[in-house]
Structure 1
C-alpha cells in the first residue's frame, strides 16, 4: 500500500514524498482510515511503530479546510521531549499547508513562557502540550480550547505512571463534548481502559504485538559483576566503527554521570542526559546526538520513550530495567522503521530474576554471551529466592500481592 491510497491532501503527500515516506506502517495502514472516518480510537502500540504519523496525518487532512486562527487539535504528551518531537513532526508533515502549531512544556525561562503566551494569543491550529503546562495556560485564561475538534492522548500509560490522571481529567473537562478523541498507549492495563471509558465514545480498537521487541533487534546479555560493566562497555564499543550512534541506559542519574565521565576519559565522544540538566541543555545534547556530533549518549529512563532519533545502532542496558515493559521501550530505540540494530544488557547477581521476568514477557530466551577473558569470570546464571528478594518490582514476593510476579501487564 502507498500513502496516496488514503486520499490525503496533495500538500500532505508532497511533504511525505520530500521526507522519504513511501509505504505506511501497519498501524498507519490500519488506523488512518478509522480516524478519517471520524471514529474515536484506542490504540495499543509501542515505540517505533509509526504511531505519531498515524494520528498527525489524518488530523492535518481534516483541519486543512477549517477556518484559521482557532485551535482545532490538541495533542497531549507526558514529557517535554515527546511534546517537542510531536510538534516537530507536525511542522514537517504540514510544511506545505497553512497550518500553525506550538509545543507547550515547562522547564524553560520566562522568555520561553512569554513566546508561548504570544503564540496562543495570536492563535494556533494545533497545540502539543504536557499536561501541567497546558493546565497553567488554561487556568490563566490563555489557552482557548472551545473550538478543539480533535484530541490525542499519547503515551497514556506513561502519563498515568507519572501521576497525571487528575490533570488529564481536568483538561478534558475544558474541552467540547463533541470531539474526536484518540488514545495511544504502549500497554493496556485496567487503569488505561478505565480512563478510556471516561474520555472516549464508542472507540474503535487497534493493537500491535504488545511487549515484543522489533524483529530487527539482535538481543544478547552479559552476566557480569557490577565492577565489570564499564570495562565491558569500553571493550564492546572500541573499534566498532559500524556503530556510530550508541545509546546507554542506566537506572540512576549518578550512574549516568559516572559512565559518561569514564567513557570520556577513554576518548569516546560521550554525553550524559538526565533530569539534572536544564531543558535547553537537554535539547542541545539531543540535537548534537541526532546530528552525530556525539557518538554515545548515556541516559536515564526519562529517555526510554519519546526520543525520535533514527539509526541508533546499539542500545546498551547498563542496568536491567526495574519494569519488564521498560526493557521493550529501551531496546525499541534501535531497529526502528524496519532497520536492524543491537541491544545488549548487563546482568549482575541481583538482577537475574528481573531479567527472567523480561524473558517471560517477551516470550524468548536472550542469548547470554561470554565475557572477554581479560575481564575475569562473571556470575553464574542462577535465579533463586535470593534473586526474588532483590528484585525491585515490589517488596512483596510471589503469592503475596505482587501481580507482576505471575502475569504480564
Structure 2
C-alpha cells in the first residue's frame, strides 16, 4: 500500500501524462503559444478550464519565513520557508495575465519526470489559468480555503481548483512547502532540493506522517500571517477569519486532517485521495465536517489497498462524506489530466475523461465548502445524482 503511494508521487507526470502514449505533436517549442514539435507539428496552447463562478480571479504570490521554526529537513538552511499563491475574487478587466508557472519551474518538472525534450517547458509554463496578477479585489469578505499539494509536487498542480473556488467567492491560498517539491523556484532563483523525499525514502511511512504534521505547522503559521494584526498579504481584509477550510491532494489531504486536529481555526477539510499516514485522532475532529474524495479502485469501503480510510472514517465525529470516483487515478484530482488531454497523452490506468476529472473535483469540493463555510444547502452532497454516475457514496454519512 505505502510503496505504491510513494511510486505514484514519484511519477508525477509520467503517470498523469501517460508517457507510454505520447503523440508526435508534443515536443520542444521556442514560443509558448505556438511552437513547433520535432516533427514540425505545432504544439498546442494549453488552457485550464474556465472558472465557473461570477467573479474574475486575481493572484498574488507570498514568500513567508517562520523565524520561530527551523526547516525540519534542512535545519542548517534556517527558518522554514513557504511560497504561497493567493487567488481571490477580483474586479473584471484589471491586472495582467498570470503564468501557470515559470519557465524554469516547468523545465525542472519535466526533466525530473523524464519528459525533457518531449514537452516544451514554455508550453507548460504559459498554460492559461484565467488568473491575473495585480487585479483589483472585489468588494466584500470571503471565506479562506488553504490548498496543500501532493508529496513531491508543487502548488501549481491545484491551480484549476484554486481559480474555480476564487471565482465562486473564496480567497484561496495554495502552498508550496520548502524542500518538499521537485519543481519550485524560491526567491533569488533558489531551487531547493526535495530533502523530504530523501528523508521519507530512508524512514518510510513514519516519515510521511511527519510530513503531514509538519505541514499542519506550516498552515497554522500561514493563518497567523494572513489574519494577524499585520498581515503578510495586502488584501487580507478580504478574508473572513471565522470561515476557514482546507483541502489537499495525497499527503496534502492527510495534512488537512492533521491541521484540523492541531488548529481549531480550520472549520472544514477535504482529503483528495490521500492515505492517512498521520491518523485522525481517536477522539475525532471536535465535530467539524470532513470529506474524503478518492479513486474507486483504491479507496472503496472495505478495500485492501488503503485501509486507513476505513479506520479513520469511523473516527470522524462530525458531518462526513466518503466519495469515490470510477475510472479515476491518483492524479485525477489535480491539473495534470487536464493538461495531458490537450497534449494528446493518456494514462490507460485512469480512463475517466479529463473534463470529467476537472468537473467532479471542482464541483464536489466547492459544494462541500459552500455548505460548511457559506451555509448553502447542497443537493450534490445528499446522495448520488444522475449527472454524476461516476461518483459513489461509499458509506452512510450524517
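Structure above, values below:
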| read-out | value |
| --- | --- |
| For 2.6 (distance in nm of label points 7 Å out along Cα→Cβ at positions 215 and 383, calculated) the corresponding structure among 1, 2 | 1 |
| Given -11000 for helix-only ellipticity at 222 nm (-39500 (n - 2.57) for each DSSP H run of 4 or more, over all residues; to 500), calculated: source structure among 1, 2 | 1 |
| Origin of the derived value 131 (volume of the Cα convex hull per residue in Å³; candidates 1, 2) | 2 |
| Highest-scoring label, criterion being mean count of other Cβ atoms within 10 Å over residues 127-134, among 1, 2 | 1 |
| Read-out FRET efficiency 1/(1 + (r/R0)^6) of positions 55 and 239 (r between Cβ atoms, R0 = 35 Å, to 0.05), computed value 0.25, structure in 1, 2 | 1 |
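Just so you know, all these numbers are worked out from the coordinates, no wet-lab data involved. Since we're looking at a predicted model, the values are computed, not measured. Cβ atoms are built from the backbone, for glycine too; each structure is taken alone.
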